[in-house]
Structure formats: structure tokens, C-alpha cells
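Below you'll find a set of structures to go through.
Each reported figure results from applying straightforward, stated rules to the coordinates on display, with no laboratory input. Model, not experiment: these values are computed from the prediction. Cβ atoms are built from the backbone, for glycine too; each structure is taken alone.
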Structure 1
Amino acid sequence: MIDVLIIGSGGAGLTAALSAKDVGASVLVVGKAYPTNSQTSMAQGGMNAALGNVGEDSIESHVEDTVKSARGLCDENMIERMCGSAPSAIKWLESIGVPFSRLDNGKSGINTVAQRKMGGASAKRACYAQDYTGLKILHTLYDTCLKHKIEFLDEHYLMSLVVEDEVAKGATFLDIRTGEVKQINAKSVIMATGGYGGIYHNYTTNMTSATGDGIAAVLRAGGAVSDMEFVQFHPTALKGSSILISESARGEGGYLVNTDGERFIDELKPRDVVARAIFEQFQKGQEVFLDVRHLGEEKLMELLPQEVELCKLHENVNPATELIPIKPVAHYSMGGIDVNSIMEVDGIQGCFAVGECSNAKVHGANRLGGNSLLEITTFGKFAGEHAHRYASTTTVQEPDDTQLQQDRQYIQNLYAQEVRLNFYGQKEKLGKLFYEKVGIVRNNKDLNYALEEIIAMQENFARMGITDKSPTNNTNLIDFLEFANMILLSSTIISAAIARDESRGAHYKEEFSKQDDEKFKNHIVFQWKKENA
């Protein structure tokens with residue numbers, strides 16, 4: 001059996017792979033797509049670390065900012081671990097070749113790494129590589145994995161975890177290229193499958209494949225999920241395409257202005273505050289724009305070349321001379337797989353989770369900009385080490401093929417199933433429903449309406465299916481499997497939002513506009529018994 005099976009090949013999975021490999025584990029990384037196509041590449045602005053290269057900063061200030069942004073719904077010990085590990089994480093990334101932007105300050109090593117201020121931060125703390133930070137980290141991690149001869153299995157879609165007696169023993173996958181359903185056995189499993197922002201279809205910065213597959217698989221297998229109601233809306237996506245314009249644009253001095261040219265919010269407040277301020281402008285009939293014209297073309301091309309090209313390509317706007325029309329859209333899942341202090345999944349022994357699919361209690365009600373790349377790096381290493389430790393000290397018996405046979409039969413049934421309702425239309429409806437009813441500003445009337453609509457979709461699910469019956473490279477099949485996961489997770493998100501009668505961070509409820517620590521300073525957890533899944 002493989003020591004460590006890693007499901008997901010983004011930054012969290014690659015870091016975990018390198019960490020486990022470094023301590024002697026046999027490692028296999030399995031991904032739905034290819035590593036360089038992961039969501040990590042879209043984290044543009046920077047990675048937080050209290051280096052103090054541009055003004056004074058401290059780990060204590062980083063911790064304080066993170067707790068404040070989380071609105072107290074967090075584990076301060078985990079935050080201290082993450083923030084305390086940040087300088088060494090930057091040093092490690094630099095050592096493997098990440099090309100951070102530099103300061104000409106006569107110093108050396110990480111003391112020359114350039115830093116910018118992100119929303120909610122008390123200092124210039126985000127280490128960056130122009131506005132390609134996540135992309136350059138991702139490519140460097142992947143190159144390093146290849147150098148260390150880590151094995152990859154790409155284009156394999158996760159079907160189910162293999163769990164016996166609440167112990168993870170591997171997973172089943174659909175080989176997208178051949179249509180074959182396979183089982184891979186392992187002594188330990190790390191979930192690094194990303195978030196569920198794709199539920200907000202057409203209203204998210206996330207790629208279409210961010211459908212919470214790993215979270216749904218854990219839920220079906222008897223594991224717990226928590227804080228699913230907390231979905232961060234990024235204030236600045238392009239109005240027409242929902243493509244992200246990085247917070248680095250505001251960090252470098254960009255303004256937010258309305259139709260009348262008025263600035264209406266401190267642009268570097270936490271994302272939930274800025275997103276709601278923009279929403280209020282929309283409610284008044286105003287449009288909102290990002291204005292970076294005063295920065296000048298030379299500075300824009302030096303610091304934000306990707307943002308300039310995205311605006312030109314997708315909005316036909318030149319940021320050096322024109323206002324950028326923007327809107328807030330769903331960006332990041334604060335909730336996810338519930339894990340303990342060693343990143344092990346609540347309810348499934350030997351299964352670990354890291355990155356956006358997990359809830360390590362460090363983001364709480366609102367993630368601090370610049371902390372996502374930090375989390376996948378610090379906790380990715382941590383998860384890899386603990387998965388190896390578990391694999392090397394625990395006797396795991398080979399599982400049977402019960403799950404494999406169930407999943408093979410499920411796929412066969414899908415090919416035979418009559419299609420009476422087009423699920424693509426339902427997917428469009430789901431995205432619009434969530435953006436309008438489970439969005440930046442919520443109320444119980446809208447949430448209950450949304451839940452009724454989801455229940456109706458679940459009841460109609462048996463009428464949906466696939467029209468493409470080809471066994472190989474069947475994207476229609478993958479889209480359908482992803483949609484099934486989206487429907488499953490949708491009800492947990494809405495149910496948790498209905499239960500939380502307060503406003504805290506990204507969860508803002510009109511009729512309960514105050515934070516209520518007495519009743520709601522707790523994590524809302526969902527867990528099924530496997531036989532009921």
C-alpha cells in the first residue's frame with residue numbers, strides 16, 4: 001500500500017507531497033486536472049509573513065489581525081502556529097526557487113523580499129511576485145515535486161473515500177481518459193481538493209471545477225464539515241466576466257469610486273466590509289469602479305501586469321487611462337472539512353485535510369487577504385508530516401472492493417438512466433439562486449426560499465443524467481458528478497446560514513445585524529452516519 005495518498009494537486013497537495021516525501025514516505029498525488037491548472041494559480045496578491053521588510057511588523061500583529069478578521073470564530077493556537085511559521089515558509093519557498101519581487105535595500109535573503117499591504121492588515125506584510133504570486137509558487141512547487149520524483153496521476157476524478165470501521169484506507173477514482181473506475185489503497189489519505197465557490201456558478205472568481213468534491217466525499221463517508229455558511233465575497237471582480245482583480249491593486253493604492261466619482265469606503269478594510277459597502281452602492285443605483293489611473297502606466301506594468309492584461313482582454317478597458325467596472329463575487333470558502341490540531345478529519349481516522357477544502361479554524365468568519373497561500377504552505381507541510389507519522393506507526397489492513405463495486409455500478413446506472421431534465425439549466429439556476437439569496441447580504445426569508453429550491457432540485461435529481469454515452473473523456477459525466485456534489489453541499493451551506501441568527505464577518509443577516517457571541521461564538525458542524533449517506 002502507498003504510505004500517503006494525496007487527493008488534489010494544487011499548492012496544498014504539492015506542499016504536503018514534498019513534506020511527506022522528505023520524511024521518507026511513499027507518495028502518490030492524484031488530481032482531477034493537472035497541477036498547473038489548480039486554483040492556487042489565481043491567488044495573485046501575495047502571501048503573508050511578518051518579515052518587517054517594509055516598516056515595522058511582528059508575528060503578534062499578524063496573529064492579532066487574523067483573529068480580528070475571523071471575528072473571534074477561530075482557534076488562536078492554530079493561528080499562532082500558522083503565523084509563527086510564516087517567515088520560515090517564505091525562506092523555504094525562496095530556497096526552492098520562488099521568484100519573489102525584491103527590494104533594493106542592500107540586505108540579503110528573505111530580508112530583501114518585497115511586501116505590500118492587503119485588506120485588514122496593520123502592516124505591509126504580503127510577500128509577492130508581481131501579481132502572479134500563487135502561479136509562481138505553484139509552478140515552483142510542481143517543478144520541485146518532479147525533481148524529487150513524486151508520482152502523479154492526473155485526470156482522475158474522486159468518486160469516494162474507502163473507509164472501513166471509520167478508518168480511511170484509500171479512495172476510488174474515475175479515470176477521465178478511459179472511463180474506468182479504480183481503487184487506490186493507502187495507509188493514509190490527505191484531502192487537498194479545494195473549496196466550493198463553484199456553487200456560485202457565473203458569480204465567482206473560482207474555476208468551474210471548484211465544486212467541493214473532496215468535502216462532499218468526506219461528508220458521505222461519515223466525516224464532519226463545519227462553518228459552511230461562511231463564504232467570502234471578493235470586492236473586486238470584473239463586472240462582465242467575474243474574473244478576479246487582485247487585492248494587490250488596492251494594496252498598491254487603487255481607489256474604489258461610484259458613478260459620481262466619490263470614494264465611499266477605506267479600500268483596505270477587511271473584504272466583508274468592503275464587499276458590503278459596494279453592495280450598498282448598488283442598492284442606491286450606483287455603479288462601482290476600481291480606479292488605478294493615478295498610479296501611472298509604468299508602475300502598473302511593473303507591479304500589476306496581469307491585472308492590466310485581464311482588464312484589456314475581458315472588459316476592453318485600459319486601467320492606465322480608464323475606470324475598471326467591478327462587482328463583488330464569491331471567492332473563498334472559509335468552511336470545509338472539520339479537522340483537529342494535526343489536520344486529521346473529525347470522524348475518519350487516517351484521513352487528513354488541508355487547504356481550502358479544510359477548516360483548520362484559522363480563517364473563521366472572514367479570511368484575511370494573504371493568508372490562503374500561507375495556510376497551504378505551512379499546514380501543507382504539517383499535514384504531510386502527520387500523515388506519514390500515522391502511516392508509519394499504524395497497522396492498516398488492505399480494504400475489500402465493496403466501495404469500488406458500488407461506484408462502478410453507479411457509473412453504469414448513469415449511462416443507462418433516462419434524462420428528462422437538463423442539469424446544466426439547473427446548474428445555471430443554482431448559481432443565480434446562491435448569488436441572490438445566499439450572498440453578501442442575507443435574510444431568513446431568502447434563505448428558506450433557497451433551501452426549498454435546493455430540496456426541489458434534490459427531488460428532481462433522479463430525472464437528470466448524462467446525454468453523452470461515450471466511455472472516454474466524457475466531460476458531460478464529470479460535469480454531472482460535480483453538480484451532484486454541489487447540490488449535496490448547498491443544503492448544508494443554507495441550513496447553517498439559517499441557523500446562525502447573527503451577523504459575523506462574511507455572514508451578514510439583515511434582521512440580525514449584530515454579532516452575538518453569547519449564542520453564536522461556536523462552529524456549526526454537520527456529520528452523517530455513513531449508512532445514511
Structure 2
Amino acid sequence: MTSDKKIVSLLADLFAKKGLENIVISSGSRNAPIILAFANHPEIKALSVIDERSAAFFALGIAQQTKKGVAIACTSGSAVLNYAPAIAEAYYQKIPLLILTADRPPHMIDIGDGQTLRQENVFSLYVKKSYSLPVDFSEEEDFSKVNRLINEALDNLYFPEAGPVHINLPFDEPLYNLTEEGIGGEVIDTLDAIPPVSENIKKEFAKTWNENKKIMILAGQASKSQVVEDVLSDLSGFPQVTILTETTSNLYHPDFIDGIDNALTTIHHDEWLNFFPDFLITFGGAIVSKKIKSFLRRQKIAHHWHISLSGEKMDTYFSLSQVVSEEPSAFFKNILSELKKDESDYRNLWLQKKDLTVKGIKQYLNSIPYCDFKVFETLMEKIPAGSVLHFGNSTPVRYSQLFGSSEKFTYFSNRGVSGIDGQTSTASGVAFASSEINTLITGDLGFFYDSNALMNLNLTPNFKMIVINNGGGGIFRFIPGPDTSPQLEPFFVAKHFWKAEKLAAAFDVHYFKAENLSELEDVLPKFYENLSRPALLEIFTPSEENAQILRNYFSFLKSISH
């Protein structure tokens with residue numbers, strides 16, 4: 001059985017034939033045809049999540065993990081707008097999210113009918129493409145057009161790089177009728193092949209490489225790629241090359257500079273030019289470090305090349321000179337034999353800073369009392385190997401950078417637009433689609449903001465939530481500006497006295513807590529036992545001391561670098 005609405009029956013058929021499997025549906029009436037067509041399809045897994053904002057982030061997490069398109073479907077009206085934060089995140093993270101919004105027919109819009117708003121192109125700034133399907137079709141020619149349109153929409157989820165696509169579906173009443181046989185679709189490949197990188201581009205890149213003695217490769221957010229890691233490992237042996245990564249780059253090598261803020265803090269004003277690159281090569285998504293952005297914007301870089309399959313002009317450092325439209329793994333692999341080693345101390349200069357900071361952070365951590373920084377040290381040591389780590393915005397993901405990358409973890413964070421609005425929901429989606437332990441490390445405001453993530457019957461026992469509760473947005477006690485404002489506590493920090501224990505109980509989540517390092521070390525083994533439900537560990541830390549201890553850390557690094 002399926003919906004008698006031919007449009008949505010065809011959509012579900014093509015959805016399955018294109019190899020997509022998951023749809024996250026929020027309850028409603030106008031989207032009843034979507035529910036009936038997708039939930040009754042034997043090759044589609046339909047999941048119910050009530051809150052549309054949380055549902056969209058949950059789907060984003062599944063897509064992030066599976067690398068396959070995931071659909072979200074909701075009723076008409078304001079429900080649609082609740083999808084916006086996750087759609088923006090998917091757009092900037094390049095995650096294939098298919099947005100299906102049920103609507104009333106065009107003649108019912110803007111006449112005062114209930115639960116309506118202008119839904120066509122409502123996400124146009126944050127999707128790769130928007131489509132609006134007709135209410136129905138009758139002629140063979142109409143079927144052919146709709147069939148092609150749906151194929152094109154599904155293909156655009158991945159081409160040339162992944163991203164969100166919106167399909168608006170207007171439905172006439174009645175909405176709940178079923179039929180024995182649905183409408184079968186024809187699979188069509190609607191997209192052209194991406195042209196290869198020209199030989200001239202390759203020659204120009206190799207020439208630029210071979211003529212410069214200070215080459216920096218800076219990796220942004222990305223999924224694990226052994227091919228990229230292997231090629232960069234080879235390049236890390238070049239004397240004129242330094243490779244900077246973040247935890248969210250998911251790249252590891254002992255010679256990569258994986259604590260960027262640590263290293264930059266030790267560079268003094270009279271030596272910064274020695275560390276400034278003549279040739280900058282970037283790839284991947286967003287960079288967490290504000291320090292590297294500030295450093296690379298100090299003056300125009302002679303050559304900045306960005307590598308991206310979609311050919312986007314990512315001019316983060318205001319010096320972009322060339323874009324390579326190719327997968328970074330393929331480009332690096334193909335060009336490697338053309339790149340020469342050169343005599344230079346550039347690599348060693350950066351490695352000396354790394355060695356200094358690795359020793360420095362250990363020395364500093366041994367000297368400080370219980371605080372957020374000490375909590376992170378314990379967590380990075382004690383969380384089981386093989387875990388997937390999810391960092392909340394904005395303090396947790398920044399703390400993670402100070403400890404550098406580890407081979408034992410995979411790292412995720414919603415750094416597309418860096419909001420706090422869907423951290424828990426996204427991590428729960430990854431956990432749903434994953435067999436590994438998934439640990440979310442989040443601040444209290446991020447957790448409470450997204451507490452509807454717990455209102456989800458699809459949560460899995462491998463999902464572990466660590467909430468560092470310091471009574472508000474601790475980042476605002478650290479960054480210049482808010483830290484001296486008279487409105488610091490009520491409006492920037494949003495100081496509170498909330499606790500997560502009863503919230504966990506309401507949604508049948510195992511609850512643990514720790515108020516000092518001894519309790520934390522004692523509770524972590526219990527927290528990571530094989531439990532029947534998700535688990536939440538709330539760690540209470542001193543609110544005002546955290547910021548000063550972090551400030552003192554950077555002052556300490558400066559002092560040991562003289």
C-alpha cells in the first residue's frame with residue numbers, strides 16, 4: 001500500500017531506486033501522503049522525530065555518518081522554518097540532506113488559509129537547488145517531466161559535491177487515501193561528468209611549489225581519508241613544507257602541526273615573518289582557529305591555492321589566487337611526482353614550536369587546580385579508543401584543539417555555521433547510524449538549548465553525552481569584549497543554576513555526575529559500560545576560574561618561548 005498521490009508515490013520509488021534508505025519524518029497532517037508513501041515502502045527506513053529542528057539535525061548526523069542522502073519530511077507552515085538551522089549547517093558542511101516539505105496547492109497560499117506560508121524557494125540561500133512539484137500529473141509528457149525533475153533533485157544531493165536539496169510538495173485533500181499500486185519511476189542520470197584538471201593548472205601548481213621555500217598546507221574540517229593522510233605524510237618530509245591540521249581535519253601524523261593555537265602563541269612579533277608562508281594550500285571545510293585566520297591575514301600571501309571539487313572560491317585569508325576543482329586526495333596523489341624537495345628550515349621551525357608546546361601543556365596542566373582544562377585532559381586520556389568524538393560549540397571544540405589529534409578518535413563538530421542549536425541531535429544521528437561509541441562533549445547552554453534531542457525514540461545505547469556544566473557560556477568570560485561588559489553574566493554568559501539530572505530521568509537516560517577529578521576518574525568506567533540506554537555525564541566545574549586559567553595558559557606559552 002502507498003499514498004494515492006501519484007507524485008509522492010513516484011518520489012518514494014525513485015528515492016529507493018537511487019539507493020537512498022533513510023527518511024526522518026515529523027508528525028503532521030499535510031505531509032500524510034509523504035508518510036504513507038515512504039513509511040510503507042519496503043526499501044525505505046522511516047524514523048519518527050517530533051521536533052522538526054531536532055529531526056533535521058538528527059538526519060544530518062545520519063547522513064554525515066553514512067555519506068548517503070537522508071530525507072526529512074514535515075507538514076506545512078511554520079514547521080518548515082524549523083528546518084532552517086540544520087539546512088544551513090548541511091550546506092556549509094556539504095552534507096546530502098533532502099528536504100521534503102508538504103504544502104497546500106498554490107491557490108491556497110496568501111488567502112488566509114490555516115498553516116500556510118510561502119514555501120517555494122524558502123531555503124534558496126542555503127540549498128544547492130529548490131524544486132516545486134506539481135499537485136498532480138495526468139499525461140505521459142507530464143509524467144516524463146516530473147520523473148526527470150525528481151531524478152535531477154536526487155542527483156544534485158551529491159554533484160559535484162554533497163549538499164542539501166529542497167523539494168516542495170503541494171497536496172490537495174483528501175490526504176490519507178491509499179492505493180494498492182504506486183507509480184514506478186525511471187532512473188535517469190541527469191548530470192554531466194566533471195572535467196579533469198587541466199595540464200596547465202597542474203604545471204602552474206608544480207612551478208609555484210618548486211619556486212618557494214615556505215609552503216604551508218592547511219587542512220580544514222573533513223572526514224577521515226587514508227589517501228589524503230598518506231600523501232600528506234609524504235609531503236611532511238619536505239624541508240620547505242609545514243602541514244597544519246585541526247582535530248576536525250581527521251588527519252594524524254607526528255609531524256603535522258595539530259595544535260595550531262598552541263604553536264602560534266609562541267611566535268613572537270619579531271619572528272612572525274619566518275613562519276609566514278609564501279605558498280598557502282588549503283582544502284576541506286571550516287577552520288576553528290581564530291589565531292591562524294588572524295595570522296594569515298596580517299599581509300597578503302604571495303600564492304594561495306584552494307582545492308575543492310566544487311571549485312568554490314574560499315578566500316578565507318583574503319589572498320586567494322587559484323582554485324583547483326578536484327578532490328584533494330586525487331589532486332595530491334596525481335601531482336606528487338612533480339613536486340621537488342628544497343633546502344629550507346621552514347618545516348623544522350614549525351616542528352620546534354610544536355615540541356615546545358607539547359612539553360609546555362604538560363607542565364602547565366600539572367600546575368593548575370580542577371577546572372575545564374583539567375577535565376578535558378582527563379577525558380582525552382580516558383575516553384575509550386575507537387570512539388567517535390563530537391564537540392559542541394564553542395568552548396569544547398576549542399579546548400579539543402589544544403590537545404591535538406589522536407589516532408584513537410574520529411572527530412566531528414557542527415562547524416559549518418558553528419551554532420549551538422543542534423549539537424546533541426546531530427551526534428545522536430551519527431550514533432544511530434554507527435556501531436562505535438559516540439561521545440558528545442558539550443557545554444551546558446548547548447545541551448539545554450538542544451534538550452529536545454532527548455525527545456527521540458531512536459536514541460541508541462552507544463550514545464554518550466558529557467555535559468560540562470559551569471553555569472553558563474564560559475567562552476564569553478574568555479573572549480575580549482564581553483569579559484569586561486557590565487552585562488556579562490545575564491546576557492553574554494547567561495548565568496544559570498540548571499542541572500540535567502531530572503531532564504535525563506524524564507527521557508529514560510542513564511545519569512552520572514562528577515564534581516572533581518577524583519569523582520570523574522571513578523565514574524568514567526561506569527559511564528562507558530554497555531548500558532541499555534543512552535547515558536549522560538554531567539561534570540560541574542568552577543565558572544569564574546576557568547577563563548582565568550585558560551588566559552594564564554596562553555601567557556605561560558609565551559613566557560616559555562623566549
Inset, instruction - Identify which of structures 1, 2 gives the largest calculated value of FRET efficiency 1/(1 + (r/R0)^6) of positions 116 and 140 (r between Cβ atoms, R0 = 30 Å, to 0.05). - result: 1
Legend entry - Among 1, 2, structure where volume of the Cα convex hull per residue in Å³, for residues 324-459 alone as derived comes to 169: 2
Inset, instruction - Using the calculated result 34, 28, 22 for semi-axes √(5λ) of the Cα gyration tensor in Å, pick out the matching structure from 1, 2. - result: 1
Legend entry - Answer label among 1, 2 for the case where distance in nm of label points 7 Å out along Cα→Cβ at positions 364 and 508, calculated from the coordinates, equals 1.8: 1
Legend entry - Answer label among 1, 2 for the case where distance in nm of label points 7 Å out along Cα→Cβ at positions 308 and 412, calculated from the coordinates, equals 2.2: 2
Inset, instruction - Kindly point out which one of 1, 2 the value 22 was derived from, the read-out being relative contact order in percent (Cα under 8 Å, 6 or more apart). - result: 1
